[in-house]
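> Okay, got some structures for you below.
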Structure P
Amino acid sequence: MPFSDRELLARLIECEAGGEGDTGMQAVASVVMNRVYAPDGEYARVGQQNIRNIIFQPGQFECATDYYNNRYNPQNIYNMNPEQIHYDIADWAIAGNRLPPLGTALWFFNPFSENCRQNFPSDVGVFAVRIGKHCFYNPTELYSET
C-alpha cells in the first residue's frame with residue numbers, strides 16, 4: 001500500500017532533519033511545502049502542487065532514494081519510523097504554517113562547515129538563514145526562469 005502524503009512528509013522530515021530539533025524539522029517541512037505551492041519555476045512545473053511529486057523529484061532529497069552514488073542508502077524514507085512529533089510537524093506544514101525566518105525558501109543543505117555560501121544552488125537562490133546545521137535559500141528573480 002503506498003504511503004499517504006502525510007506519511008511521506010513525516011518520513012522525509014525525520015530523515016532529513018530528525019536530529020535538528022523542532023525548529024529544524026519545521027524548516028525542512030516549510031521548504032517542502034514552499035516547493036509544493038511555488039507560483040512559478042521548476043517546482044511549479046514539476047510539482048503541480050503535489051507533495052509526492054516534490055518529494056520524489058529526481059536529485060532533490062537523498063532520503064527519497066534507495067540508492068545514492070550507486071550504493072544502497074539505508075537512510076531513506078522507507079526505513080524511517082516516524083514518531084508523533086514528525087506527524088505533528090507534517091500536519092502543521094500541510095495546514096499552511098511556515099517557519100517565519102525562512103520566507104519562501106526552496107532549498108536547504110548542510111555545508112558541513114560553519115559558513116553558508118551566499119547563493120545556492122546557483123544564482124537562483126540567495127542565503128536566507130541558518131537553522132541548526134542547514135543553510136536555507138530563498139529564490140531570486142532568476143528562479144522564475146527555471
Structure Q
Amino acid sequence: MAFSDRELLARLIKCEAGGEGDNGMRAVASVIMNRVHVQYGGYGDLRTVREVAFDPDQFTCMKEVVGGQYNPQNIYNMRPEQIHYDIADWAIAGNRLTNLGTALWFYNPFSPNCRPNFPSEVGSLAIRIGNHCFYNPTAAYANT
C-alpha cells in the first residue's frame with residue numbers, strides 16, 4: 001500500500017501510542033518528526049515520514065511478523081480515527097511537546113522505571129509519558 005506521509009504517521013500514532021492519551025500520541029509523533037528533521041547522526045539522511053517509518057527495525061508496528069509470529073498490531077491493520085489525523089497534522093505543521101526536547105527514541109520498558117540511557121549511550125532519558133520512556137540524543141549520537 002502506498003500511504004501518504006500523513007496517513008502513515010496517523011497509523012503509526014495509533015499503533016505505537018493509541019492507548020497513551022493525547023500527550024502520549026503527540027510524543028510519539030514528535031519523535032517521528034524529530035527524526036525527519038535531524039540533520040546529523042544515524043537518522044541524518046532520512047527526510048520523510050516514509051523513510052523514517054521504513055528504516056529497518058525501528059518500529060514494531062511496521063512489521064507483519066515479530067519473533068516468527070504474525071503481528072496483528074501493524075500499520076496495515078490500523079484504522080486511524082480523526083484524533084490520529086489531527087495529531088499527525090499537528091506534528092507535520094512543526095509542533096512538538098516542549099517537555100520532550102529533541103527526543104529521537106522511545107520505548108515501553110514494561111516496568112515503572114526508565115533506564116537512564118537508550119540505546120547504549122547515544123540517548124539520555126528526557127521524560128516518561130504514560131508507558132513510554134523518551135530519549136534525547138547525546139553527543140555520541142553524532143557519530144552513529
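None of the figures in this text is laboratory data; all of them are computed from the coordinates on show. Quantities reported herein were computed from a predicted structural model and do not represent experimental measurements. Cβ atoms are built from the backbone, for glycine too; each structure is taken alone.
> When mean count of other Cβ atoms within 10 Å over residues 76-83 is compared over structures P, Q, which one is greatest?
Working: P: 16.0; Q: 13.5.
Ranking P, Q on mean count of other Cβ atoms within 10 Å over residues 76-83, first place is P.
> Any idea which of P, Q comes out highest on distance in nm of label points 7 Å out along Cα→Cβ at positions 84 and 116? Each step should come with its number before you reach the end.
On the way: P: 3.2; Q: 3.8.
Max of distance in nm of label points 7 Å out along Cα→Cβ at positions 84 and 116: Q.
> Another question about this same structure. Tell me which of P, Q gives 2.3 when you compute distance in nm of label points 7 Å out along Cα→Cβ at positions 36 and 68. Present the calculation step by step, with values, prior to reporting the outcome.
On the way: P: 2.3; Q: 3.8.
Label of the source structure: P.
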